[in-house]
Structure formats: C-alpha cells, structure tokens
Structure P
Amino acid sequence: MGIKCFWFLVMVASLNFGCKKPSDDSGLAPPVPPVNQATPSFNNVSISSDKAVYNSGDEVTFTIENTALPATAKVRYKHLNTILSEVAITGATWKWTTPATDFAGYIAEVYSSENGTETIYSAIGIDVSSSWQKFPRYGFLSKFSPLSDDEINTVISNLNRYHINGLQFYDWHNKHHKPLPLSGTVPAATWKNIINSDIYFSTVQKYIGSAHNRNMKAMFYNLVYGAWENADADSVQKEWYIFKDNTHTNKDFHPLSSPFLSNIYLLDPSNTAWQTYIENQNKIVYQFLDFDGFHMDQLGDRGSRFTYDGTFLNLSQTFKPFINAIKADEPQKDIVMNAVSQYGQQGIAEAASDFLYTEVWSPFDSYNDLANLIKQNNTYSNNSKNTVLAAYMNYDMANNKGYFNTPSVLMTNAVIFAFGGSHLELGEHMLGKEYFPNNNLTMKDDLKIALTSYYDFLAAYQNLLRDGGTFNDVSLSSIDNKISIAKWPASQGYVACFGKRVGSSQVIHLINFKDSKTTNWRDNTGIQIAPALIKDAQLTLTSDAAVKKIWVASPDIIGAASRSVNFAQSGNKVSFILPELKYWSMIVVEY
C-alpha cells in the first residue's frame, strides 16, 4: 500500500447478470402481492461483544446498555434467517456458546414483542471462524508514539466493534531492509521510520497484545524489495538490486525528499540471496514481536527493469517466488501482498498468499470497477481466496481538515460488501489517503453508527456474501414502479440489481443509485447524496422452482436484522413486497 501509484490494466469483461427493468414483459400477469408484515421499530441501543471472531464452542460475552431495555427483552440467535435459540435478558452482560460449525456467521437480535408488534433494540454480527483468512476484515494502525494502555485499548475496542479481525501495522519499522533495529542483542527502545517519525517498541508490542486479546491478527508491513541508502553497511549486496539499465549503472529507486530519511532502493524479489537475507531479518522481528504474519507491499509497474547481470526483469513475475520462499521459511505465519492496481495479482493469487488485497487507483474509478476487481481476484484464485480492497474515500477532500461524506462511504461499502469483498478503511481513524497517518477527515456520528451495522451485516451474512456461490441472472421487476430496476452495472437514476446462487438459495442484491450524483466510488469532492428511502415496493420474481421462503436484510434497516416476508406464487411468478430500500437491501429466496 503506502505510496500512490497509477497503473493501467485491461479489465475483465463487464459482468453479465442482472434484473429486468419495469418495462420488461415476462408474459403471465403476476399474482397480487400479499399484505406485508409491519416493520419492527428500532431503538438502536448500544451493544458489543468481547472478541472480533470466535472459534466454534467459544463463549461470547455480550454487553448492552441494559437500562434502555424493557423487562420483557429477549435475545435470539440466528444463522442467516433461521432462529437457533432465544432467551430472556436479565442483565447488562450475558454469554452465548457458539455452535460447532466452523466458518459461519450469526446475528444476535435483542427485541421485545407486545400485541404482535416487535421492537428491535440492538443487533450484532458474530463471526465463528478458526482462521481469519477465510473472511478477512482488515484494519490498520499507523501511530506508534508513546501511548498509554488505555489509549491502545480504546483503539482496539473500537475496531473490535466493527469485527476487524486483522490489523496492518503500517510503517512501524526502521529501515526496510532491516526493520527491527537492535541495541546489542535486544530491540532498541525507539527508532525512526522512513518519514522520520518516532516509533516506540513498547507501543508496537502493546498493540499486538491488545489485538490478540480480541482474537485479531497482527501483520507487520514492509516492502518486498526495499533498502535504504548505504545498505551495503548492513550486508545488502550490489548484485541483488534492480537496475534501470542492463549495465547495472543506475539503480532503480523511489525518490523521497525531506522529511523522509532516505530514498528507497529496489531489490529483485526473485533473487534467492535477497530472499534469505530478508527471511533472517523477519526472524529477528518474530523473535521479539509476536506478529502473526507479513503484509507485503510493492510500488506497482516500474517499466523495463534489469537484474545486475543485465537480464530483463519482469517484476510482476517475481512476487510469486518471493511469497513462496517466505511462506516456506515461516509456514505458520500469514502472508498477504498488495497488488497496486492489480499489478502482479495473478502471480500473487497463485502463490501461497492467504487472501488477496488490491490497492485501487485509476483507471478503476467506477463502482463497476470495484465489482470487477473482486470478480477478477476470484477468477485468479479459483474462488479460493477472498478480497480486501484498499480504496481511499473522498481523496481530494483529505488534503484538508473536514468530514467524510457519509453517502460516499456507505455506497462504496454497499458495492464492495455485496460483491463479497471487504474494505481496508478503519484504524485509529478512517482512511482518506494512501499515507495512513493522514487523519484530516473524520467520521460524523451518523457514519460511525451506520458503519457498525454494515460490519455487523458483513459478519452475520458472510456465508451468503463471501462463501462461494455463483453470480447469475435473475428476472425481477417492479409492479408499482416504486423501484426503477436496472441490471448491474450501476447507473444513475436506477436501482442496480444482481443475483447470486448460493446452495439452494437465490440471493438478490439491490443497490440504490436512484438519487446518485456520481458513479465514481471515490467521490473526491464529496458530492454523493443519501438516496431517498423507498418503502413497500411491490416486486415480482420469475422462478420456475417452488419457493419455500423469502426473507430480507439490510445494513440500513433495523440494525441489519433479518425478517421473513409474505409472498404469493402462481406458476413461475412470485410476488412479494420489499419493506424498505435505502442504500442496499439483500433479498434471499429459499427453495
């Protein structure tokens, strides 16, 4: 991640799945939509859980603002829309033992019911996974000055509420080629990073411990091929470098000026001697800091480059052998590598990387580009590795102090999450720039609250969003024209629709661009606006199979809780009423 790069890649073909517009004539008249159930009221009482992720059979400890609940309050635990159990709530904290199934998402809904009318007070997602690699929800840390235990735990506690299960420790190190400096045989107490900021060993160490207490993984950031000036004094050999010419006259380097302490000179990742050198440096890191793995970075396409002996170097093909060598040396450690604008991603996906990570730059500027990147990563990995996108919101606005545009962030997350990705955006603050310490923009309270539900949704429904399945065509139309439906990709003035078959269920995603002011996800100047809420839209689905159940969920409505909806089926026409659509609603049809 790190340094801004703009590189071009020929994109995969546009996705060919979607839904019919209201004007499409599908033959038989649909049955009359049934009466819809009343929408539960929502009180949004604060709730939290003690860990970001759990193993099967673990106890989850929930904490809620109990004074806001009636004596009749209960909590029910669901997998997707199936209720597993429910109990009365008698205090501010309680425990629940997770089911035996690994890699499953659940939701706990706190509610009460009176005269047949429900009130939902809180909902929270629960991820039960033995490895974070399956459903990565990646965050970051970027400030390692002297911090108290309370300051560190406050940051980690906040990230825990978003179910962040892995953290990238950005620019924590000293020299790229010698990340952890020693004072004799022990780590130095402090050192400088590349931009001349003070890094404290104790802060890094305490952050790792605090993360582990929440079942979060800690990943140390470094380039795969970086060295500072005068690295020969640290035994870095001239034969390992990358050169701009075939006569090893001009080393390739990334120029940096004050306050940076050095240019960054590039080495050949496929050079086995360099691999051994950095493996030994990593061993020093792991000896003194309990990191869980290596977050690898690069600088994108460098153009024509050469090795010391004058051989042309295809840099994109050097990442796979580097990853495999590092993994073979420390097989118990996790590896993820940044593909800057997809540079080298195919080799990264084929290598022993544990999930895929793309830092998104132009020309990938549209919502459709985000979807295509995730789809392309699925293809590269044979659908075996999920994707995290480092996609920096309101980029130009982040040059100055201000606030993130809430609709920009929520619309982008709706697209990324619906297509099965996750978004690197949360740390001590939200990201607006590739330089992670930049905290010019802050989140308004409405964004903080909304994002909590988005991440609850991502964890609770991960088995539909990120656990296989096949994108497909669905035929969905609007009876009352409350929704102007158009198949994906997104277009202004329409609700974008696409389907995904997961097991015996048909998932239908609706993302609302009806009032959208831009199709550029980054929304550099913050012009995106919140869509108007659409209520009780009458829809018809064409389905040759008999429908057993239809249910809906949305991160925008009643805290991401799910609920069944009535439907009527006549032949291959299934009619139902969608209770609400704000930014994003997910419809699940069970056969």
Structure Q
Amino acid sequence: METLTTQSELPSKVEPLLLEVADVVNTTLDLDTTLRRVAELVRKVIDYEIFAILLLNEKAQELRFRFQVGYPKEVADRIKIRVGEGVTGRAAQQRQAVLVNDVRTEDGYIDVVPNVCSELAIPLIVKNRVIGVIDIEAREPGYFREEHKRLLTLIASRMAVGIENARLHTRTTRQARTLLLLNEIARELTSILNLDQLLKRIAELLSRLIDYQMFSILLLDVTGEKLQHRFAVRFQENIHLKHDVPLGRGVVGYAARNKQAVLVPDVSKDPRYVLLNPETRSELAVPLIYKDKVIGVLDLEHTRRGFFTEDHKRTITTLAAQIAIAVENAQLYEEIARQERRLERDLALARELQVRLLPQTRPKLPNLEVAARFVPARAIGGDLYDFVDYSLSRLGITIGDVSGKGAPAAIYAALVSGILRSHAPIEPAPAEMLSAINNSLGERRIDAQFVSIIYAVWDDSMRTLQVANSGLPRPIYCHDGKIEIIEATGLPLGLFDDAEYDEFSFQAKPSDMFVFFSDGILDARNTEGELFGRQRVEQISAECADKSADYVVDSLFEAVEKHAAGVDPFDDQTVVAIKVKGNPAKRK
C-alpha cells in the first residue's frame, strides 16, 4: 500500500480540502452521511485500508465505533475503548494527535486488526470538549508522516463541528420522533379492548422504539404472588412460555416487587438474574403500574451486552403507564364480556367489578369536602365519576353519563375512563380535557355511542374552581344563602369532531358548595309518570347548603328513592358534591 499524497502535494491540497470540509459542515445534518464524507475527505490525504471514527460516551468515558472501514463488524460492534487506553484513548485524553510509527513497540497498544504496524489518531474537539477520535492504521511501519498529522488535525478541528451538529440533530430528531411515536402508540392502545390483540400490538409497536431480540409481557396472577407469561416473542417469532415467575425472583420479579424499572447491562454480573435464556446478555424490565398497583411487567432482552440504554429505560417507563391503562381496560373488557355471556346470574359480579374501578377513597384536601355516589339502573351502568390528582394541591373532578345502559354502556364508560386517565398526566384545563377526550373518541367512533361529561379542576390553595360541561345537567352553586345555576352547556363527546367547550371559573369562599348530577336524578319517575325534575334538585340543594357534602348527596338520593318508590329506575343516577371547608363568619 502506498500513500497517494506526497509531502510536496500536501500544502496544495489544504485550501480545496478546507472548502470541502466547510461544505460538509454547512450542508449535512445526517450523522451517517457526515461520517461517510469525513472518511472520503481523509482518503484524499491518506490512502487507507483501516479507518474508524469513534465517538465519546461522556458518561462512561468510553470511545465506541460509529463508522469504520477494515474492521470485522462483530469486533467494531462490541469493542469499547476507555479514555487513556491505547493510541485512540491516549489521543482523547491528551487532546492532541498521536502518531505511532511502529505499534509493536508501543506499551498498551490495543491489537484489534492483525498485522498493524503504524497508527495515527486525531481527536475531534468542539468548544474545548473532546467528542471523538479519527483513527487510521496501516500495516507498514512509518506509513504516516508529520505532514499527515498536521493536515488531519486541521481538518478534524473543522469536521468536529459538523459531526457534533449532526449528532445533536440526530438526537433531537430521534427524541421528537420518539415523542410522536409514544403519543401515537398511547392513542392506538386505548382503542384495543381484546387483551390478546392488545399484547400482540404492544410487541409490534415497541419494536419501532427499540430493536429488541426477546420480549415478554408477564401479568400478575389473581393471588398477587407470581407473574405469568401472557405473551412472548423470541427473534420475531411468537412462542408460548409456561413457567411462572414468583414475585421478587429474578430481574422481572424484582422490578414488580419494587415497582421500578431495572436495567442490566450484563446479566452475568447481576446476582438477581435467573438463567432462562442462555443467549441473553442484557435485559430491561419495566413494571406496569395502574393506580399504584403493579399489574405486570414488560421484559426486553438482547444478546449483546450493554444494548439497552438509560434512554430506552426512560422511554419504556413513560410508555408503560399508558400500556398499564390499556391492559387494565382490556382485562376489564374481557371480564365484562365473560359476565354478559353468563347473563343475569353473574351480572352482580360485573357490577362489583365496575364499582371497584370507581375511586375507592375520597380525595383528602385541607380546604374541600368531597362526596359522591353512583347507583346503576341495572346490574351495571354507564355513569362514571373519578378524581384525578394534579400537582400544586389541585384536583380533577369528573362526572359522566354514557349513552345507553347495561354492559355496552359500562364498557364504553371504561374506555372513556381510560382515555381520560391517559390525558391526565399533562394536567389539562377542563375545556382542554373535554376536547382531548372528544378527539380520542372521534378516532374510534362507535355508532350510537357518546358520553356527556362535566370536568372541573379545583385549586385547593386558591379555592378556585374551573368547570366545563359537555351535555350533563347544569351544575348548582350554593353560596351566600342562595343558589346559582352554572350556565355551562356543550355537545356530548364522541359525536362531533369540531365541538368546542366553554369554561367557567369561580372564586369560592368557606361553606360554598357545588353540586353535579346526571340525567338519572332528574328523570326518575313516580308511579304516575311524574319526573323528579330539576326544581326538586335545586330546592334540596338550597335546603342543604349549610350541611356537609355527604348530607346533600344522601338527601338527593333519599328524595329520589321516595319519589320513585315502586318504579324501577330508568337511568343510572350519579351525584358528586364538593363543599369548601371553613366558617364564613370567620372570614375577613
């Protein structure tokens, strides 16, 4: 092998080479293209057989191959060079080019390619920070010259900017793509209510985020003592795994028991690992948590050590919250469908399941009392209510009424509840939440199905309430010895794509009370066909204005029950009341 550029030719090549470098820096943001063009430019200075660009992992202080010519691929994929080790590590540590005429006399030389004699390593430095190294090797001793070293140092100082810009662009593009994909996945998963189809789709969508080789979804069994394999993929083929994993055993069991993601770069060095797949080298296990309860684990494995990164861990942990909601909804759907096939005998169990999905405890806030009750017209119904914790002592309050009754309405209510919960982490205002739910339902529209919802946000420190309505009866505001009708109206969700919703704000005082209720309260009929009506609701609310939130809820249901005695309820009945704590007389 002979160098194509002689010593006399080098100076004449500087200016055109620097122009080409400027062209790369200014016109290319794709990292692979940038690295390839760097290699092409270097070849114009030195005719090489063995060439590599290694980029620095600052956290691990390791150089890793990002582009190479002449190296065995399996070696380039695997090898990591610590800063200070070998010729390339020394160039990064010393922040200057290192030329070695005969590596056989070099202490600490890393022998990667056989029969190498000489090596030239040029650090890539941007803003006084090393980001990588250009490394060239030759099988002839003394192949590289000081002129090569100086010229490549000059080129590298400019090319480093282009490489760093391309890295930043790649990272930003990848993050943006990941966020968009996460949003797309979350929307799609909430629309799949068949558990087997859901788990299969999860595996497919995850492969778009991470190029895993082995993947499993394990769900906690009814005893809560062990994880059962529900779905597994090995090298793109579905397989059936029968063995269960006791809670706390292995990496998967540890993740479930401790409610935290576990990243293992090398399973052979982790005492928690249980040998089930001999080919596994790295593993990432992320728990599925729904309402602070672990329901399962996502487990990813790879044959390469250190394959999974902290970025992978963060991405999958974020997605796991959405997957947990989707899995919980799908499991609920399966359960309800099974109960329907058993007809009336098992509908009581289905009702119990629905009640368990409602809030099991009331929100406890320093300045607010909360009371709620739901009574379905049949064994199960389509009304819903929920409370969502926001940051800064704020609380999201939901009451809803799904069209129809029985199991179809209950399933749709579960879907709506899951969609609402999936949007809650961004803490939308009431009108924004209604629009978000409406858009999600519009993407998976079901004929003759819609829902009316009131969504409110209470700020406990400021004692303020924001309210938006999409078709439920107008709420009542009791204050200063009188009642006020909150004129919040709006179209039901799931019918019209472009619906907009008004938002009302209130500055509440101690003893003020807000009462929300579904159509079932107003439409309760007596034996003569007379409706309970809005006037009675307003009268009872006014009479109970100085009582507790529990008292007004109990009084409304007692009055409805007395009015409709002897008549089966026609519609589900739900009431939510909130009252500001404190004595108004003490307020200045």
Structure R
Amino acid sequence: MVTETRPASEFAVDASNDPIVKAEIDNFEREVLEWRAGEGLGDDFRPFRLQHGTYGQRQMNRQMMRIKVPHGTMTPEQLHAVADCAEWYTARQLGHVTTRQAIQLHFVMLEDSPKVMRRLAEVGMTTREACGHTVRNVTADPLSGIHEDTVFDVTPYAEAAMRYFLRNATNQKLPRKFKITYSASEADRGLIPMHDFGLMAVERNGEKGFRMSVGGGLGAAPRMADVLSEWVPVNEQLRSIEAAIKVWDRLGERRNKNKARIKFLVGKIGIEEFTRLWKLELETLPPSSDQRYREPDFTLIEEKPAYGSWASRNGGVHKQREGFDVWRRTNAIKQKDAGYHTVYVLLPIGDANVEQMHALAEMARKYAGGHIRTAASQNYVLRWVHEDDLPAVHSELVDIGLAEDHAMTITDVITCPGADTCAIGVTSSKGLGTEIRQRLTAANGKYHDDPFVNNIRINISGCPNSCGQHHIADIGFYGMAIRVGERQIPAVQLMLGGNAVGTGKLAKITMKLPAKNAPDVVERLIETYVGERSDGEKFAGWAERKGTAAVQELLADYKIVPEFAKDPMAYVDWGQTKFFTLDDMGEGECAV
C-alpha cells in the first residue's frame, strides 16, 4: 500500500511536546479551572479564551472551538484527529467547514477544550488565534498549483504568512480581527475583494509576485477591497502584510469595535493616503532577508504522483455505481497534469459527521496521496485522484452519504451555523438552507439542466454579520426579526446580485420577508428569471436590469406577514419546534 506523501512542514508535525505549545495549553487549562472557581483572570478571561480559539455559543456552558486549517491543507492524520475530537468531546459529533476553510466543533464543554487542543497538537493543528483580535486563519485557493489557470502555487507563501503571524507580538491586541487570503489565478478562488488583505499571484518577466489588496470585508457595513500595489515580489510579502497591519494597529478605531476593522480606516483616509502610510511603514521594518521573516515551505508544493492509480495496483478499475456519470461531470475537475482530477466532496450545509470524516481521511490516504483540503465553498477537496480511481472514490462516497453531485452550484447552498449555536444568530440559517436545498434537489434536475440557473449561488447568514457571505451571492439572505403585535416572526432580508470576482460586487438589499416564505421566493425568482432573461444573461445581470422596485412588486405577496391565529407555523423558524423568540440570544463575542 502506498501511503500519503506528508509535507515536511512543521504544520504537520507533532507539536504536543513543543515547550511553547505545551505550556500554552497547560496555562489555558489552569485559567479555565481558576475561572470556574471564580478566580483567575475574571473579566479578562473571555478575550483570553477567544485568543485560544474557544468561542461561547448560544447554549449555556457550551463552547464552539474553531480549528485553523492554514490554506485549507490537511493530512489524513489531521482529519482523523478532528474526527476524534468531534467524537470524544462534542454532543453532536459533527465538524463544520466554514467559509474561511477552518473547521468548527460545537457543544464542547469548557473543561474539555484543553483536551481538544492537545489532541490537535499531536498532528500539528491549533485553535490559537482562530478567534479574537488577531490574524485569523489564512485562506487560499484550494486548486492552487494543480489547476491549469494557476500562475504559481501560492500555498508555501500562505503557509509562511500563517506561521509568521501565529503568536507574533504584532498580532495579539489588534483593533479587530484581520483576515488574509491568497489566489493563484484571476479566477480568484480566494475571494480577495472581501478580505482585509488579499494577495493575487502575478508574474512579471518570469519573476513571481503579488498584486496586493486591502480594506475589504463584509458584515453589517460591507466594503470591497482596494488595490494597494499592483506588484510586490514574493520575498516582500511578509513585510508588506506586516506594514499594513502596523498602520491599522496604530490608526484604527479602538473605542467603537463596530468601526474597528481595517476597511473603515481605508474608507476613511482613502487608499492613496493608506498606501503612502504603508510605504513609510515599510521603511521602518527590517529587510526581507532578516531572519525574522519565514522562508516559504516549498515542500508543500505537490508533484505528480509517481505511483499511478490505486486501481492499477489493486485489481483494476472499480465498477461504476448509479449516479457516477453526473457526479464525475460536476464534482471531478481535471488538473493540469493529464489523468488526474480534483474531487469536490459536497458537504450539505458544510457538515460532516465523525464516521464521514474518518472515511474521508482514509480515502485521501488511499486515492489522493494524502492531499485533502477544505474549501471556502464549505466542501472537502481531494487532490491528485487518478482518473481510473474516480469510480472507487464515488462508490465510497455513496457508502458514507457524501456522493451528492453538482458541487458549487445552485443546490450547494452556503450557510453559517446561525441561531442553532451562535449567540447572536437571529434565525436558523442552516434550517432555511436545508429546506431550500431539499426544494431544489426534489425538482429532479430541473434547476441543473439549465446551465445559467445551475450556476446561481445561494448564501444564507443568520444575522447581518455575513458569516454565510450573503453579500457575494446571487441570492442572499440574512436573518432578522419582525414584530407582529406581541409576537415576533423569523424573517430574512433578501439580497440580490453579488459576487467576489475581479473587483467584486455587493448584493443589493431588496426586501424583508417572513423566513417561511424564503424558499418560495427562491423558486419564484428563478422562474421569472428564466422567463425574462435575454440570451446569455446571467441571473445577477437580470436582477440588475429588472431593478429593486420591480423585484419588490414581483414578490409583494411573499412580504405579507400572516396573523398568528391564521398561520401559527409562520412563527416557527425552519428546522425548529418551538415558537420563535430572541430571548435566548446572548452577547456576541465577535467584537470582544
């Protein structure tokens, strides 16, 4: 049996006995016990807890733990470890892939959080600075280095940034969180326009470099990023990011956390002035040759496997199962190296259970040379799957319930956890997303048969904060409440026509609707679009041409809030069994 090719990066190395990591987790455990006893850090415990990736959730005495997955890259051992933590220390035994390529575990007891950290440390993973006012998980294009449009593989550079800023003194008490992403091509699968800092791979005269952007972000006050520099050599990337952080750290808002992200500073002083200050800051930093700046770990660059397919070594090509042809067409993407594919494993609403995660780890080991990544589309990605092994991969995915086709299309709905677990979630984004998915898939290919409809993306957040990235969706929703007399009804704000490609475009706020009407609204919008579009017109273009007022008129009947006596179920959110209320909401920790 050929095992996976493990990168030499310290990212995959056992860190459980590293004196810094060990002391850090031991200290965290001690502070947890002292806080439980009413001693220790007191009010300072919450930011301390967040600094270690442990986030309070809606349910009393339960935590969400966010696990960093730098540039989305994992080894089978790491996914096994995540599955172990989900099985041993969570109530629901699920791992949720986020829109920033991290993995979240919910319903963890605070006392168990150090145990989670220790198990993760054994495989070189951490929750450190996955929350709080820090540089968060560094994301990257999941097809970097293997897709034919790749300029160069950005993975080693994203790794260098992740490791440089981890535990870096520059990064411990920022005004707010700071999110970095990398894209390997103009297709921009890293979603640069919506990030605090983005790096696009470019080449000049054979030299590698980045086009750098700054000041993007979603949330309640969304803003698309501005270009900071059209060209920065790759060896200057860490200094460049650090200089931008230092300018923001010095001048950013600190009293009002709702105005503290770097996008507000760039918007306030303008990109020209920010660029001037950034260049001045660069002059104060050591040269890129200084030993403080990490060299990229080029062992992360994946080469074509030398051992061929699993099928060629183990009895031939697997028999195809029902649904294989469609699944292959929609979920298996050809790589630039002939004969190899990248497989998108569609996770419904971003969730995978313990058994599925263990099975995926073994599939990565068997068929993908150990190469598995998380994607911003909330899916897992298996790289370097030989064409002959696709039937076997599909068959094993069928066995574990993850063989759904049409990844990254209209039925691959993106949602945040919403009110199911988030303290500030207003509505159940996962419940709504599940209902919309079921409606669309029950249509037996009706929506997939039309390529323009098939490519519509639907994103849902449980509140305005856009963890579900509703601002960059063709059809986006975020949760809110509407008061009807003495009662409240779960509602959503409809957003139309967003994207994060090129300069990006924010979806337009369109109208408020009872949440129970949202699936009907999706169907009506698509039906009208198909009937009214011009040749080759995409959904976003149609929505722009039709205009907000006309869409509001089209959907006027869906805006009506029913009386409780006539439709009491309208007052129950999707996926819930009790009447909607905001009484169980807590204080959000995003700005703590």
Quiz item: Given a computed value of 20, 40, 27, 12 for P(r) over Cα pairs in 10 Å bins from 0, in percent, for residues 282-329 alone, which structure among P, Q, R does it belong to?
Solution: P
Quiz item: In terms of distance in nm of label points 7 Å out along Cα→Cβ at positions 90 and 474, which of structures P, Q, R is highest?
Solution: Q
Quiz item: Which structure, out of P, Q, R, was helix-only ellipticity at 222 nm (-39500 (n - 2.57) for each DSSP H run of 4 or more, over all residues; to 500) calculated from, if the result is -5500?
Solution: P
Self-check item: Ranking P, Q, R by relative contact order in percent (Cα under 8 Å, 6 or more apart), the structure that comes out highest
Solution: P
Quiz item: When Rg/Rh (Cα atoms, Kirkwood Rh) is calculated for each of the structures P, Q, R, which structure yields the highest value?
Solution: Q
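Quick note: the coordinates plus some simple rules give every number you see, no bench work behind them. Only a predicted model underlies this, so the values are computations on that prediction, with no experimental measurement involved. Cβ atoms are built from the backbone, for glycine too; each structure is taken alone.
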